[in-house]
1. Comparing structures I, II by percent of Cα pairs over 34 Å apart, which one has the largest value?
2. A value of 33 was derived for relative contact order in percent (Cα under 8 Å, 6 or more apart); which structure in I, II was it taken from?
3. Please state which of the structures I, II yields -27500 when helix-only ellipticity at 222 nm (-39500 (n - 2.57) for each DSSP H run of 4 or more, over all residues; to 500) is computed from it.
4. Using FRET efficiency 1/(1 + (r/R0)^6) of positions 34 and 74 (r between Cβ atoms, R0 = 35 Å, to 0.05) for the comparison, can you identify which of I, II gives the largest number?
5. Quick check: 0.95 is what I get for FRET efficiency 1/(1 + (r/R0)^6) of positions 26 and 50 (r between Cβ atoms, R0 = 41 Å, to 0.05), calculated from one of I, II. Which structure matches?
6. I have -0.45, -0.73 for log10 I(q)/I(0) by the Debye sum over Cα atoms at q = 0.16, 0.22 Å⁻¹, for residues 66-113 alone, calculated from one of the structures I, II. Which structure is it?
7. Any idea which of I, II comes out highest on distance in nm of label points 7 Å out along Cα→Cβ at positions 42 and 90?
8. Taking mean count of other Cβ atoms within 10 Å over residues 106-113 from the coordinates of each of I, II, which one would give 18.1?
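What follows is calculated from the coordinates using simple rules that are stated; it is not laboratory data. Because the structure is predicted, anything quoted here is derived from the model rather than measured. Cβ atoms are built from the backbone, for glycine too; each structure is taken alone.
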Structure I
Amino acid sequence: MAKKISHEQVSGPAVIVACRVMEPELEYVRRGSDNVEVRYVDQGLHRTPRKMAESVQEQIDAVRDYAARIVLGYGLCSNGIAGVTAREQGLIVPKCHDCIAFFLGSLAAYRESFETRPGTYYLTPGWVAEKKDPLGIMQEEYAPKFGHETAQWVMEEELKHYTHIALIDTGVADIVPLRRRAEENAAYFKKGYQEIKSEGLDLFFKLATGPYEEDFFILEPGEVVTQEMFIELPDA
C-alpha cells in the first residue's frame, strides 16, 4: 500500500474509470489535456452495486495494454468496487466510502456534513443532468414499470429516512436550473432544502494528475480492492 507513483507513471497516459455522475467535474478538470482518458460507467449501477464490479472490471481490462496508470473515480460505494483489480498497472483508489466527498471538496468536508446532518440526500450537476434525482427516477424508471401511484410510493419509501435534499454547487454548471430542479424535488417529497457550495475541485484534479499518496490507496499489480481496506476509515 505504501508504493510510490513514479514521475514516469504520473506523466504517462492516465485512464480514469469513473461513474458518469462525475462527468461534469472531470471534463472540466481535464480540459486541454491529451494525457488523461476517462471511461464512464453507468451511474445507475449505484443503485445495483452487485453489478458494479463487473462493469468497472471490463473498463480496466479494456485499457490494460496501454494505460500507464488506472485510477478509479469511485468510493467503496456499498462494496460496489470490491473485487476489481488491474493485473498490469495496479490501481489507484480513493480513500472514501462515498463519492460525495469529491463533490463537497474534501474528505473532511464530507465527514463534517455527514455529522451535522446525516439524513441528507445529495444532488450534484451530474445526478440532475442524467435525471437520477428522486423525481427523475420516479418519472423515468418507476412510473413506466409500475404506474405513477406505485412509483411515488416506492420513491417515498426510499426517501423516508432522509430529512433534507441538498444541492452541491461544484461551480461547473449553471446553478439556476439545478437549484430549480433540486427545490422541486424537496417540495414534492416534503423534505428540507439545502444548498452547499463545494470547497473546490481538488480531489477531481488529484484523480487526473495526483498526487495520490495522501487521499488514495495505491494497489500493486494484481492486488484486489477489498472492503477491509476501508474499515479503518471514518464512516463518512
Structure II
Amino acid sequence: MKADPTAQLRLLDLQAEDTAIAQLEHRRRSLPEHAALAEARITRAHLGEDLVAVRTRVGDLQLDVEKAESDLVPVRERQARDQQRVDAGVVTDPKQLNAMLDEITHLSRRISDLEDIELEVMERLEAATTEQDQKAAELAELEASMRALIASRDAQLAELDAERAGHQQSRDGIATQIPADLLALYDRIRERAGGVGAAELKGRRCGGCQLEATSSALTAYTAAAPDEVLRCEECERVLVRTSSVLP
C-alpha cells in the first residue's frame, strides 16, 4: 500500500487521539465511585432485609404486648370483684369466705405471672424497637452516602465525557485527511492490536511493540519509497517514519 507521507504522519496524530479516548474510557470505567456504589447497593439490600425482619418482629411483639394486657384485664377485674365482696362483708359463710380468700391469693399469683410475662415481652419489644431505629438510621446514612457518591460519579463522568467529545471531534477531523484505504487498515490493526494501529519508527525500534527491527527488515525500510506504507515485521502495526531510517 502507498500513501502520501503527510497522510502517514497524520496517523500518529490519529493514534494520539485514539489513545486519549481509550484512556478516558478506561478512567470512566475505573472511577472508584463505581465500586463503592456496587458495594453500597449490596449493603443496602442486606440492611433492607434486616429492617423488614426487625419491623416484622416489632409488629409481632406489639401484638404480644396487647395480648398480655388483654389477658390481665379479666383476672384483675375478677380479683377486684372478689376483694370488694370480702371487704363489704357480703360473704359470711366461713367456708365460702376461705374459698374466696384462696381464690384472691391465686388470682394475685396469676396476675403476678401475667405481669412478668407482659414485662418480658415489653423488654423484648423495647430492644427490637431500638434495633429497628438503629437499622433505619444506618439505612438512611447509607442512602445519603450513596447520593453523594452518585453526585460525585456523575460530575466526573460529565467532565470525562466532555473531554472525550473534544478528542472525538479532533479525531474525526484528522480522519478526513487520511485516505480511506489507509484509515481502514489502521482501524483493523488497532482493533486487534490492543488499540494501537500505528506507531513511530524510532531509529531501529517499533514504537508499538518496542522491538528492534532485524537487519533485513531495516534494509527493507531504508530502501522503501517515502510513500510506501511500512508494517512492523513483529506486530504488523503501521510504521510511520518521522525521520530517516537509521542504517
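1. Top value of percent of Cα pairs over 34 Å apart goes to structure II.
2. Only one of I, II returns 33 for relative contact order in percent (Cα under 8 Å, 6 or more apart), namely II.
3. II
4. Comparing I, II by FRET efficiency 1/(1 + (r/R0)^6) of positions 34 and 74 (r between Cβ atoms, R0 = 35 Å, to 0.05), the maximum is at I.
5. Source structure for this number: I.
6. II
7. With respect to distance in nm of label points 7 Å out along Cα→Cβ at positions 42 and 90, the highest-scoring structure among I, II is II.
8. I
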